[in-house]
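Student: Some structures are shown below for you to check.
No lab work stands behind these numbers, since they all come straight from the coordinates. Please read all numbers here as calculations on a predicted model, not as lab measurements. Cβ atoms are built from the backbone, for glycine too; each structure is taken alone.
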Structure 1
Amino acid sequence: MKRFVALALALAVVAVPGTAQAHGPAQPAPNYTTKTPYEPQQRPREYQPAPRGFVPVFTENVARHGSRAMSDSDDGDAVLAVLQRAQAGQGLTGLGAGLVPQVQALLAAGATVGFGSLAGLGRQEQRGTALRMQARLPGLFADIAARHRPIEVQTSGVTRAVDSANAFTGGLTAGNPALTGLVQPPVTNKDLLYFHKQPQNADYQAYVDGDPDLAAVLAGIEGRPRTAEVARHVVSRLFTPAFAASLSTGEQTSFARSLFELYCARPDLRVEAPGVDLAPFLSPADAAWLAYLDDASEFYESGPGFAGRTITYAMARPLLDDLFAQVEAEAAGTSAKGAVLRFTHAEEIEPLAVLLQLPGSTKQAPRERPYTYDTNPWRGASVAPMAANIQWDLFAKDGVYLVRMLYNERETAFPPSCRPIAKGSGFYRLTELRRCFNR
């Protein structure tokens, strides 16, 4: 998100025609965008039973790493620098003085975990997801154990993804110790699970780094009057009028954006920083606008993006192909694997969600009418929260194979062009999915 700050300041005068104001999220505050901790989206008793006679024979997933510490200390350092400057000049309000120890404690927790590393909550998220997977598919995991079928584990190679894989498989083996020797060591597959950084996607990297349409739309969004209004309100609550007046509009905006990043990071560190609470320092309305700015960046960089352009999500095609390849191999009898588990990042989950046409993931924005909360359902908190996951379960009976998809553990339909086995069913013939995905 921050890669466009300098460019945004330079282009803030760019008008964005036809832009509707965004009035905040169509969901309850607080909104932590893609930093939102994970929650399963369906209760176990609500799952549809498999059709009579069908048994699970294989499962696979693509999961984001769990909740983590912030990537670095930059936002905390920036906020503290302003707070300490104000403190030295008697420029803090009572509320502002209370923010100093909160930021210090959050930074200490991040440093203890390791900046960018998986937090305690992230381990809990992955372990819980694994145990629920096992509870949904007890027959499959019993068969994996009885027939000594391998469980393949792939990661992006980034430490938090590897640690997520280990937490997940630790949950599986805790639930069924007979799986212990069947879980293969994690292997790195950057082409599938860190594709946004790979050489074959240089066109995407060029888009993120310098596409003029992208730069203009993000500058136009950040340059709206509401951003400066929110920033002024944020600093007015924390600093005396004299100190607030000494900060330029750009300094106020940078401070507010950095404070919002800390606000989003805090829930992910609740195990390590249980006493930290940053909610009092951002009003719900201010947090909602800052969340919108964050979501806008994600939407255009990794989500559905501009109408008529596929640059943000076409690169996920090999990952979708691999999902198909794994179930096809099981159906063809050419694979001995019982499960394939993949651990990746939001930058991979978001474009894959577009290709799969997952709920709230697909609506693009015309160039002349930029993304707003009022006109588009895309929200980072629901599309790619921490530990977000997409799961395909394969069921078999007499040579017929059915696939069920779960998105954040909710039974989720495939695209409308795909026909389920019956109206309202969450099960699809594999042959039908091959047809509707033009395999």
Structure 2
Amino acid sequence: MDPSDLAWILAAFALVSLMFPGLSFLYGGMLGGNQVLNTFMMVMGALAVTSVMYVLYGHGLVMGNSLGGLGIIGNPMDYFGFRSIMTDDGAGGMMWAGFYILFAAISLALVASGAAGRMKFGSWLVFGVLWLTFVYSPLAHWVFAFDDESTGFVGGWMVNTLGFHDFAGGTAVHMNAGASGLALALVLGRRHTMSVRPHNLPITLLGAGLIMAGWFGFNGGTAGGANFLASYVVVTSVLAAGGGMLGYILIERIRDGHATLLGLATGIIAGLVAITPSANAVSPIGAVVVGFLGSAVAAWAITWKRTHRIDDTFDVFAVHGMAGIAGAMFVMLFGDPAAPGELAGVLRGGDVSLLWREPLAVIITLGYAFGMTWLIATLMSKVTDIRISAEDEYNGIDRSVHAETAYQFTIPGMGLASRTTPDTTIPVEESPNVSAPAPAAAGAGSDVGVDKQKEDTL
């Protein structure tokens, strides 16, 4: 591999790693202050279990030669322990294995949206291993593993047989995480005591900014080297983020009379999600349109979720699932043959078979991800209680499960240190009382968590 290409992929790897603290901040700021650390733990815990699972057998499941030549799942022994890529193969095998670890880990971290504030941490880690094995790995194999006729290598059926276009993981990462987060939320049920308004919007925007920087590595690294394609998809990504921000705050302004910071942060992510499958296939102007429309779809989906009172805490289904679907459909409609992907959308005289190939891949992805995640979570709940108790929820999952709090102050006149959050103040010595009503933040009261803020803004 050319040294300049290797250097760019390593730089992209570093950028993608920023997504984990970024997602922690994004999600943590959107919850009450007594659930921040659990959110951080779930995101970083996803990286921990993915790293171990992936080096043992995960890379083989994703990028190994397809078992039986069926294109369904890779051979888990092909890269067991990374033994086969411990020496320089000239193609950057070890580097790509590390890159795909981050892809898998961020996918799992997104699913935390369906479990935040109410799932036992140990259960979350076990769920993560099962989800990576039975949900993520097959889907990733379908779209990331390409056939190689020269070596007889057989990859995934969706990209090779169906011919589905997905530049950087709109299916395996975003639609998959969106459908899975929705399924997990439905199995777990709503929280007994739900957070009030997002407790720290500045750190939410900080998180969105870090994620955007990571996305440049996510899409740019997928280009495979320091080349024109990398520069093209980085530019279309930032254009889509801009379109997403403008689209979301414009919807807020027209409908509610004001634009919000939370809406702007949501628009960033929705625009980036929408451009992921089509970053190499649309024009620069098309990228702005994709981001704008993707954020509009996400705004509608958030309203739908709130109407049905589904506790998908961070809106992964709306922002990643629905915007991801929109992005795949935009490839079908707006693909520009002049772009590096050389894919003509139907509106530009492209192959009409796109009208069934793209939707079929989307439907199969959503159905498989939702169904398998629902099955895994349901079976786990039959074996053991995967939710924390109502008492622990009332006291705050940070304090009751992790024995920590994000914020600590000394209360004047009390003569003792208290561990507190912006939602409530609980002296260290005080015993929890589940019979007491759940505390509410000053100036706000809601039973729909982060949705209350969105209800005000959407």
Structure 3
Amino acid sequence: MDAIALSRLQFALTAGFHWLFVPLTLGLIILVAFMETMYVRTGDRVYLNMTKFWGKLFLINFAVGVVTGITLEFQFGMNWAEYSKYVGDIFGAPLAIEATVAFFLESTFLGIWIFGWKKISKKAHLFAVWMVALGSNLSALWILIANAWMQHPVGYILKDGRAEMVDFGALIFSSHAWAKFFHAVSSGWVVASFFVMGVSAYHLLKKNETEFFKKSLKFGAVFGLAASLFLALIGDTSGVQVAKTQPSKFAAMESLWETQSGAPEYILAIPDSKNERNTIEILPIPKLASFLAFHDWNAEVKGLKEFAPDMRPPVGLTFFSFRAMVGLGTYFILVTALALFFIRKGNIQDKSWFLKVLLFSIPLPYIAGELGWIVAEVGRQPWIVYGLMKTADAVSKNLSSAHVVLSLVGFVAFYGLLGIIDFMLLIKYSKKGPEKA
């Protein structure tokens, strides 16, 4: 493999690994904040114990997630120096705001929340945890604004071979950026919901702290259904954005080769990225792709033939990742709705088969999130900044394959160790249950 392919692999592995921690952080802190809110409102110590138990799991995940995010930024200088020079004036601004505003807000109030028990009033302590939740999600906002600019560049001019910002408002108020933000963070909310439901289901199967974990499961199910429905809604909005701003990606998502009005949606296909004659398309739903793209059953959708062969993204990986992601999203809605049905009937603790479904569903929202990023990033190829800069032109000059291999091995070993530590701690303290009064 050459330096470009290795650099892409390295960034994909490190970014994908980092995203194993981010979504749980984004969602679990909101659930913890709601739990503490219920404690302050009712004085019920069950909610206090819930806050401390789930808060401990949040802190374990948060600590490792911060470490895994730091190395990503180093790669912009080491592996992607040409990209950094080309777009640094634009890309650097939201990342700097994320570090100096959102992360400091989050970390400052996190310290107050950790060490403030019995030292500040209940309401002040509650305010602190909500500020942590706000800071966590604001961090995601600024990072996703930066990524959205790569997908749909706005508010810039080209000067002396570089992209320079001329409209900061266009950058932060881009409809693509906000659709991407809500899509990504709501997927994190679903991750946290299924984590809480799955761990609660484990303890209900063990008949351990039944009242505690029935309440926890209800929190997860209510939040999970709301997040799953919102995710489906914002996913539709994101699809419209992609069709308008990245037509080659949308064509790959649908394995659509011919430009046509009333384009069908294929439930299944065996795509060939280079030759449409080798593509096998199965189970078409008439006009559905046009409706998903433009909310118009007869709208024209560009096919892959509109783009030169070297301007087409990998079709197979994009197509299957998109369908698997959508299928899992539908599953999340059904499972959370069924959980609430059993909770309402008051017999969920007796549904051992369903509790096992919840337990073994914990990894699925993580997988769905990773699939979403595959669609976003693989579907953008061959561009690193859509329509402006190709990925092949963004890699650092004079970067040897040997250097990338060395750093790649180091990252894999270091991240692998962090992952083992994190998962062992999460499993250990999840199984341990809440501290006894």
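Student: Determine which structure produced the value -14500 for helix-only ellipticity at 222 nm (-39500 (n - 2.57) for each DSSP H run of 4 or more, over all residues; to 500), calculated from the coordinates; the candidates are 1, 2, 3.
Tutor: Attributed to the structure labelled 1.
Student: 45, 16, 11 is what came out when semi-axes √(5λ) of the Cα gyration tensor in Å, for residues 46-189 alone was calculated for one structure; which of 1, 2, 3 is it?
Tutor: 1
Student: Also, quick follow-up: Comparing mean count of other Cβ atoms within 10 Å over residues 118-125 across 1, 2, 3, which is largest?
Tutor: Once mean count of other Cβ atoms within 10 Å over residues 118-125 is worked out for each structure, 1 has the highest.
Student: As an exercise: mean count of other Cβ atoms within 10 Å over residues 174-181, calculated from one structure in 1, 2, 3, equals 14.5. Which structure is it?
Tutor: The read-out was computed on structure 1.
Student: Matching task: 12.4 is the computed value of mean count of other Cβ atoms within 10 Å over residues 158-165. Pick the structure from 1, 2, 3.
Tutor: So the calculation was done on 3.
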